[in-house]
Structure I
Amino acid sequence: MISCTRHLFRDLGKPAPARSYATGFTLIELMVAIALLAILLGLAVPDLRSYLINNRLTAQINDLVADISLARSEAATRGARVTICTSADLETCTGEGDAWQSGRIVFVDTNSNGTRDATEQILKKTDSLGGSRTLVAAGFSNTTYISFRPYGGLDPATGGSFLLCDPAVQTGRTVIVAATGRPTASKVTCP
């Protein structure tokens with residue numbers, strides 16, 4: 001019995017023989033993983049596109065609200081009429097229809113005519129929306145420009161709204177401008 005015990009203790013100090021095992025995926029496991037990944041991507045990509053378009057619409061309507069707020073506050077600060085108008089070249093007012101997607105400028109309208117003359121100061125320029133998005137003005141007494149009186153209210157005191165839509169999504173954005181000049185943005189369903 002003693003000899004067996006010595007033999008047992010002598011073997012405990014030796015390392016076990018190394019065994020080699022193959023690691024990795026089988027072909028079937030790899031194909032199942034790729035198929036699951038393709039299904040998940042197929043479900044996620046349309047939602048991601050819609051998410052990106054909605055974020056772009058929100059950013060663009062926030063830019064419009066910022067332009068309106070700038071014009072209103074500058075009119076009150078300067079004690080002068082400030083106008084926002086449609087502008088394709090970002091230097092002069094376009095004055096065509098109610099479509100605002102081609103760009104706009106905010107300027108000090110010293111002669112109160114609703115169009116920018118070469119001597120009138122531009123306060124801000126906003127580029128075209130790009131893509132197939134539309135920005136339409138409605139309800140204002142003139143849909144090609146809106147002007148703010150020195151106290152910050154609209155001139156003439158007729159409120160209106162802007163509707164921003166993208167044909168790729170059903171939900172658009174709107175900005176309602178009260179006669180006091182205060183803008184309010186919200187989500188709407190586009191026609």
Structure II
Amino acid sequence: MLIKLLKILIKGVLLLLLVLVLIGLILPQSYSVNKTIEINANIEVVKPLVTDFSQWQKWSPWEKVDSSIRFTLGEPSSGLGAHQSWKGKWGYGEMIITSISQNKVSFNILLNAEHIIRGTFNFSEQNGIVTLICNIEGQTTAPLISGYTAILSEYVLRNTVSLGLNNLQTVAQLSDPQRIMQSHDSQNSTSEN
């Protein structure tokens with residue numbers, strides 16, 4: 001009786017594993033994250049925070065997400081061809097800025113020497129407000145579990161990109177001396193009345 005029950009349990013576990021593998025094979029292996037934020041700062045203040053990797057420590061959330069992560073800046077560290085790499089408990093990677101135009105910065109990320117991610121930052125400025133759109137697209141390559149890895153990657157990136165853009169917004173708004181002076185002047189004129 002016990003052996004029969006054990007055989008049924010083993011068959012059930014194997015069937016469950018087979019179903020999970022089949023679902024993993026059917027799930028999409030690609031993912032995409034698209035986030036937008038409005039920043040009350042000039043584009044001349046916002047854009048260097050994105051195109052200069054030495055500025056990323058001011059707003060990037062990755063060191064808070066993974067306290068073991070260590071970044072290394074490459075040469076050049078800003079502008080077209082800027083390069084940075086990192087190593088942490090979840091693996092290693094490198095990022096390079098592949099193109100820069102007036103309103104767009106494109107980059108590629110290579111994770112663990114196999115997983116390629118492409119992304120862009122798109123800028124537009126109207127009435128002193130910068131609208132920044134971050135788009136990241138990737139495809140997982142892990143055999144049998146790529147679909148699950150894609151779901152996890154999208155979830156982690158969606159939350160981390162939101163946190164990073166909020167940090168970027170705060171840093172940019174506090175770094176724009178013209179905005180700070182305007183805000184200070186308006187507070188002084190209000191308090192004088």
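Coordinate-derived values only; no laboratory data. No experiment lies behind these values; they were computed from the predicted model shown. Cβ atoms are built from the backbone, for glycine too; each structure is taken alone.
Look at FRET efficiency 1/(1 + (r/R0)^6) of positions 75 and 163 (r between Cβ atoms, R0 = 25 Å, to 0.05) for each of I, II: the largest one is in I. Taking relative contact order in percent (Cα under 8 Å, 6 or more apart) as the criterion, the top structure among I, II is II, with the largest value. Taking mean count of other Cβ atoms within 10 Å over residues 27-34 as the criterion, the top-ranked structure out of I, II is II, with the highest value. Source structure of the calculated read-out (helix-only ellipticity at 222 nm (-39500 (n - 2.57) for each DSSP H run of 4 or more, over all residues; to 500), -12000) within I, II: I. Given a value of 2.2 for distance in nm of label points 7 Å out along Cα→Cβ at positions 83 and 171, point me to the structure among I, II it was derived from. Only one of I, II returns 2.2 for distance in nm of label points 7 Å out along Cα→Cβ at positions 83 and 171, namely II. Given that FRET efficiency 1/(1 + (r/R0)^6) of positions 99 and 123 (r between Cβ atoms, R0 = 25 Å, to 0.05), derived from a single structure, equals 1.00, which label among I, II identifies that structure? It was calculated from structure II.
So FRET efficiency 1/(1 + (r/R0)^6) of positions 43 and 67 (r between Cβ atoms, R0 = 30 Å, to 0.05), computed for just one structure, reads 0.20; which one of I, II is that? The read-out was computed on structure I. When Rg/Rh (Cα atoms, Kirkwood Rh) is worked out for each of I, II, structure I gives the greatest result.
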